[in-house]
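So, here's a batch of structures to check.
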Structure P
Amino acid sequence: MIPSDPSQVTAICFDNIDVPNMCKLEVAREHGAYAFLPTLLKEFTSEKIIDEVKTSNIRGRGGAGFPTGLKWSFVPRNTGKPTYLLCNADEGEPGTFKDRDIMRFDPHLLIEGMIMAGFALDVRDAYIYIRGEFVHEANVLNEAIAEAYAANLLGENILGTDYNMNLTVHRGAGAYVCGEETALIESLEGKPGRPRFKPPFPAVEGFYRCPTVVNNVETLSTIPAILEHGGKWHASIGVQNSTGMKIFSVSGHVNKPGNYEVPMGTTLRTLIEQHAGGLQHGSAPKVIIPGGSSTPWLLAEHYDVPLTYDDMVEAGSMLGSGAVIVMDETADLLALTKRLSHFYAHESCGQCTPCREGTGWMERILNRIQNGQGQPGDIEALKDAAVHMDGRTICALAGGAAAPVLSLIKHFPELLEAGIVEKAA
């Protein structure tokens, strides 16, 4: 059980992650699942729930970091249209692997969070949009949802109240861009997964042009603890403007890669050395990518930077999805950048010219340089393409593709210069 004393909290989403058979309703209920739900449905109003989430100051755990309570408050009421709640379980960011653990091992936590969020937003139909490759996780979720229906936790008149909510798992087709909320909505509607222009924003005009809230798995899984213990309880964990616990997916040259839930404000050094077992070769990190492959690189000098939204921006990067990729002196950073460029070129939906063309240009130039056949002007062309991609497209995929290229140019230009063949005089 999660302690009511915030100073004693060691985990929120992962509090029961190691309990055997936690995916089963009977076991989940033995460990507190749905225990607070009857009280919430009978005693809480929509306004009170949204106020508590606002007070908690939880920010979206999927990457953008937008305040969750504020997002909920944007949803218009009495429009004559239904309101939809969508869970973004696409999790396609390279280096991120946290949400799948929640769905695989503790699916009822996510389901409970969605019921509570749905009640606050007057949602009658909710969807979990899950990455197509997550076949096992989708099966676990469907089994858990069936148990929830059988126990009157979903469906009509939930737990004897007048609240009704249906929940459906929808498997995507494996497109990275569908992690962007409007592309997710397009895909869920049966269209090609391509981002929409904003505004209008989904809160006003989203799924089937109705008010829609899209939240990440980790965000929704934190809601039950916030509402049971209170927004102030959550706000007292972590640091100001970066409150609560956060799951970080640590990979790369560390001794114990995996998911670690720690208080926001924990330093990179503490996360890597104390939780992930330090670097494999005992050396200092050469590069740390703090928020997934689409975030700018940090160096050894940033080892003591706290993991907060503001501190990451001040250091020149972003917290992103919390995927911390650690590389030591053995890393081939040119090969890494070229591989990421291939990924982004492959995943571009092709809707925006700077992304559709720029990702391919960068991949081809990097491939040429990696093969020792770079041409004079290639580095300048790479930089020019990357700069003109960032912030000039409908979604952030182009900016994510530019980040590793610009990081390599900024910090390790000699790796590119070594592959340039000078023309004979």
Structure Q
Amino acid sequence: MITTPLTKNVHEDRRVVLVEDYEANGGYQGARKSITQMTPSECLQVIKDSNLRGRGGAGFPTGMKWSFVPMDNVSPGHKYLVCNADEMEPGTFKDRLLMECDPHQLIEGMICGSYTIQADIAYIFLRGEYVKAAETLSQAIKECYAKGYLGRSIMGTNYSLDLYLHTSAGRYICGEETALINSLEGKRANPRAKPPFPQVSGLWGRPTIVNNVETLCNISHILDHGPEWFQELGIGEDAGTKMYGVSGNVQNPGCWELPIGTTIREILEVHAGGMLPGYSFRGLLPGGGSTDFLVEEHLDLAMDYGTIGKAGSRMGTGTMIILDDKTCPVGMVKNLIDFFAHESCGFCTPCRDGLPQTAHILQDMSSGKGETRDIETLERLVKFIGSIGNTHCALAPGAMEPLQSAMKYFPEDFERHAEGKKCNYCETD
């Protein structure tokens, strides 16, 4: 997908790909083919047939999502394509690398996607802290307007598209598509009630598609090479490649584009080089901070949506956070709950009040002030806050995933802290 070889750590070469380099490597051929040779409905069918699933976390089929947009003259007026580049999932950095290293790949994907759903305006909703990504994308957008890839009558056709870069004020909740839409409209970033869904009534009440950076980076390649080509790239039931990342005390932390379905063990031991000397593996969060822990018994599982789901977790963003034997899971989870409590939009009580209460209990436990009743209280909080339907959106249930799984796989650590015993690896203030 990116211009580096499939198994290369993209940290090794951070040179930005300019439009001339991108064109020389086949860039904008997918956009040219789709806009000049295919109808929007034909493009949509190709994306459906490719079995591309969203790379932002949920893994929803992209073609199916796009098919809900009213087409032709059913809903005359503006339609919007929005790229969710507000990457704030703890431990996740894949989208930043894609935008910083190869911005034209994202822009071409957005051109193809916009044409497919007949959108005439597109936005990149970018995390405000991603300053370098903002600079590279701004320059790439200017190059595209100069080349005629954006603006009026693209590539000599009657199709027109304007693309805008919007830097976010930065909140985790903006990863939820309706909260992102509210923020883009200048409102408070609270999730909206659904239905109506954004595909029918989204940005300013118009049909809107919101997709993740990595998802959109696949689109032009699929339209250029065909759905069968994309399906053959994957291992198992899922299609294509996936950006996998590893952070923690490993020898080679980084991010790699690999066939989707590559095993956890290969990613961790081959590409990330295994654990640093003096550290042993205890567990990992497979897809960012809001996923359930997996442990040693899961290392040979394929990193795809179905396999990880059956193991009791979620593949999420595909970026692993490693837990080693010198990091206490109680302290690690406390750090994550602190983050999620801070990022709550405050709309519903279980999230607004329940997450700070959870964080307070974990703080007491990690600082040696734990009580025997703490585990029972945490179990009640996990059951209530972690249940989909008890909260307005999925932020709080996602925040509970690392806690509930840590209590399952590392009970002795929680029991020790609940007895008021300090841990050498936890904060004590």
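Every number here is computed from the coordinates shown, using simple stated rules; none is lab data. Only a predicted model underlies this, so the values are computations on that prediction, with no experimental measurement involved. Cβ atoms are built from the backbone, for glycine too; each structure is taken alone.
Summary table below
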{"item": "Comparison of P, Q by FRET efficiency 1/(1 + (r/R0)^6) of positions 262 and 398 (r between Cβ atoms, R0 = 30 Å, to 0.05) - largest value held by", "result": "Q"}
{"item": "Volume of the Cα convex hull per residue in Å³, for residues 134-229 alone from the coordinates reads 151; which among P, Q", "result": "Q"}
{"item": "Origin of the value 2.6, where distance in nm of label points 7 Å out along Cα→Cβ at positions 246 and 286 was derived from one of P, Q", "result": "P"}
{"item": "Winner on distance in nm of label points 7 Å out along Cα→Cβ at positions 182 and 414 once structures P, Q are ranked, highest first", "result": "P"}
{"item": "Highest-scoring label, criterion being mean count of other Cβ atoms within 10 Å over residues 70-77, among P, Q", "result": "P"}
{"item": "When distance in nm of label points 7 Å out along Cα→Cβ at positions 126 and 174 is computed for each of P, Q, the largest belongs to", "result": "P"}
